Structure 1
Amino acid sequence: MIVRPATPTDADGILALEAALFGVDAWSSSSVLAELTAADRSCAVAVSDGKVIGYVVTLRTGDVADLQRIGVDPARQRQGVAAALLEAALEQAQNDGAEAMLLEVSEANRPALAFYAREGFVEIDRRRRYYRDGTDALVLRRGRG
């Protein structure tokens, strides 16, 4: 597996993962292309045997990076792909001048919460009934507080 900056040629692979991972909440083709080409975004993909098996997208605003999305092929989860993608995103954010990273995650997503806790993220806020299913979003931060 290699982790590298994403390009528009990765859009189809990202779209396939979006559909598999997020269903009705998946980004559209135009949304994925916008994320891949926007100046304030940073995108990376994990590739194995020529196939996109994971991706990460961050938005940088001043000295804060916001983790917009991280997704890994279900068949490749719990194999270090997400950790490698997050490491790449954190490194890029730091290189771009960010001192902290924020993200939102469903309170019901226990595996993700455990992953982010292991990676040094702490809860700083809660957004009530944020998701379509009515669950709260937890706002997590890593870095300067």
Structure 2
Amino acid sequence: MADTLEPRPEFRNIHVTQIVAYRMPVAAIVSILHRISGVLLFLLMPFIIWMFDASVTSEISYDAFRSAFAAGIGFVPGWFLKLVVLALIWAYLHHLIAGLRHLWMDSTHAVSKEFGRSSAILTLAISIVLTLALGWKLFF
């Protein structure tokens, strides 16, 4: 009876030289970006706290906060601060939407390959569109 069975396929790990040619699925890309956005939010937490503090302390600190984006702070130009804030906007939106995607999959047990792909594409699309809209507001 064991002779009639087909041999099982072998799955081997990817060698380091094959990483460049390997095409990851969209769900894997979203998962990696979810982790990167979380690390980015964590590392820039002091900057986020400074922005919040400067924007709500008083009218004078709010004016100084707004002028920092136009004139810069010390040797850091204003456009660079805007790029950092744009990265924070993307990190927050992507992390939020990808987290909601994971919560939805966990609560509904929707773990099919098709749903994973479609929800990953939707996560990327929503986070990019919202980042572009808020970036437009930030820069113009």
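Before moving on, here are some points about what is shown:
- Comparison of 1, 2 - label where distance in nm of label points 7 Å out along Cα→Cβ at positions 5 and 77 is highest: 2
- Here distance in nm of label points 7 Å out along Cα→Cβ at positions 21 and 45 was derived from just one of the structures 1, 2, and that gives 1.3; the source is 1.
- For -25000 (helix-only ellipticity at 222 nm (-39500 (n - 2.57) for each DSSP H run of 4 or more, over all residues; to 500), calculated) the corresponding structure among 1, 2: 2
- Value 18, calculated as relative contact order in percent (Cα under 8 Å, 6 or more apart), assigned to which of 1, 2: 1
- Given 14.4, 41 for Rg and Dmax of the Cα atoms in Å, calculated: source structure among 1, 2: 1
- Mean count of other Cβ atoms within 10 Å over residues 61-68 - highest-scoring structure of 1, 2: 1
- Structure responsible for 25, 13, 8, with semi-axes √(5λ) of the Cα gyration tensor in Å, for residues 29-92 alone calculated and labels 1, 2 on offer: 2
Values in this text are rule-based calculations from the coordinates and carry no lab data. Nothing here was measured: the structure is a model prediction, and the numbers come from that model. Cβ atoms are built from the backbone, for glycine too; each structure is taken alone.
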